[in-house]
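Colleague: Take a look at these structures.
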Structure I
Amino acid sequence: MMETAEVQLKQPRELSEIAEGVDISLKCHAEGNPEPEVIFYKNKIRVVPQGERIKFIRNNRIRIAEITAADNGVYSCSATNSAGHVDSADNFLLNVQSPSAAHLNTDTFTRVVLVEAGSPAHFDCEYSNSILTEWYFGDQRLGGNGDPDRIVHPNGSLVIRRVREEDAGSYSCTGLSQNGPAQSFMAELLLASQNIQNTE
């Protein structure tokens, strides 16, 4: 049997203690019998060990030493055993401030939008210390003149005027600063299932 998974901050204990140069430890809380194999992801890309800097501790924890803004992103996990597979429903957003990098406003950032096909969708992604905010769907940059249905506003928000089934998936909001590294965070567009009942 597999239960839902979530990524939890284990060290330090408080978000307020996260700053450049500290070590953090994340745990994928997933339970199952037999014990599941756990994989961590950053912005949907599998996290791989990097010597002493990024280490896996036991089966369900990851330690990142001396974090920087380059480590920023949405961390998720998946767990698999013979009973099945589960992806984390509650993910961890790491947003370390750096003087030279763009800084995401996590209070207004939209991580998940759930809409019905045909409805509009709105994502907020506001950076400070940023000269430009870009949105991507896969490798496709959004908001160009050739795409009037997906509009990127100067404040960093993305509006999809009329959601189609093919619009569902992962979107990346990237903040570019004058001198620092680009910062990217993932957001999800999910389609609500439409239950149509035949009343005849």
Structure II
Amino acid sequence: MTAYLERLLANHLPDGRGIEIDLGAAVAQAYDRVEHCFAGIRRKYYNVGGSIAFDHLNGDHMAAFLYFVANSAWQATGDTSTPTKLFGLNKIMHGLDLFYSVRMPEVFLLVHPVGSVIGNARYGEHLVVYQNCTVGADAGIYPTFGDGVILYSGVSVLGRSVIGDDVVFAARSFIVNADVPSHSVVVGQYPSHRTLENTRPVRQRVFEPVSG
């Protein structure tokens, strides 16, 4: 996989600058993180009979993997050049804007994330992000998410928004500087959005508990 990533970077971002870090070490760390992440996802393309089913040709898998490699490299070395290239490669391949310094949860799920911008918010575990979602700042302040949140297609969560646990954002819902209580479904657009009761816990329908 290390050689494969090197070829992808050389082909898609041919700036003539070599990789100055131990990319293999970052790839190894990313594999460990993928294994932990995918072990907690209850979907047939992720966890098959207890075996992790990572596939580099599955765009959702590869989008998460590229983030893990970039983030692992940045955390281990402080280098920004190669993580920035990996971030750019993820945008080229999957249309996903997820910067290497964003602190994602250990267990999360990307579902066809093309067009999504996942900003520097505070994320709880068991996050699900679909396509064309935006998590961003207002006046430099980002949202805070609890455990078990689903952002369906076209959702925007901006600013000083505090999201509780077990919250589902319906497609095309939008909030800015607004709090959402736990166990809610958000529908509509701010300031006319509404919160309904969520009767299907996110973790139970999407994730399995991760041991260890």
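Every read-out reported here was derived from the displayed coordinates using simple, explicitly stated rules and does not represent laboratory data. Since this is a predicted model, take the numbers as computed values, not measurements. Cβ atoms are built from the backbone, for glycine too; each structure is taken alone.
Colleague: Given that Rg and Dmax of the Cα atoms in Å, for residues 21-68 alone, derived from a single structure, equals 10.8, 36, which label among I, II identifies that structure?
Modeller: The read-out was computed on structure II.
Colleague: A further question on this structure: From which structure (I, II) was FRET efficiency 1/(1 + (r/R0)^6) of positions 61 and 109 (r between Cβ atoms, R0 = 25 Å, to 0.05) calculated, if the value obtained is 1.00?
Modeller: II
Colleague: Where is distance in nm of label points 7 Å out along Cα→Cβ at positions 5 and 173 largest, in which of I, II?
Modeller: With respect to distance in nm of label points 7 Å out along Cα→Cβ at positions 5 and 173, the highest-scoring structure among I, II is II.
Colleague: Match the computed value 0 of helix-only ellipticity at 222 nm (-39500 (n - 2.57) for each DSSP H run of 4 or more, over all residues; to 500) to one of the structures I, II, and report its label.
Modeller: I
Colleague: Ok, one more. Which structure, out of I, II, was relative contact order in percent (Cα under 8 Å, 6 or more apart) calculated from, if the result is 19?
Modeller: I
Colleague: Here is a follow-up. As an exercise: mean count of other Cβ atoms within 10 Å over residues 117-124, calculated from one structure in I, II, equals 15.4. Which structure is it?
Modeller: I
Colleague: Of structures I, II, which gives 0.80 when FRET efficiency 1/(1 + (r/R0)^6) of positions 77 and 165 (r between Cβ atoms, R0 = 35 Å, to 0.05) is computed from the coordinates?
Modeller: Of the options listed, only I reproduces it.
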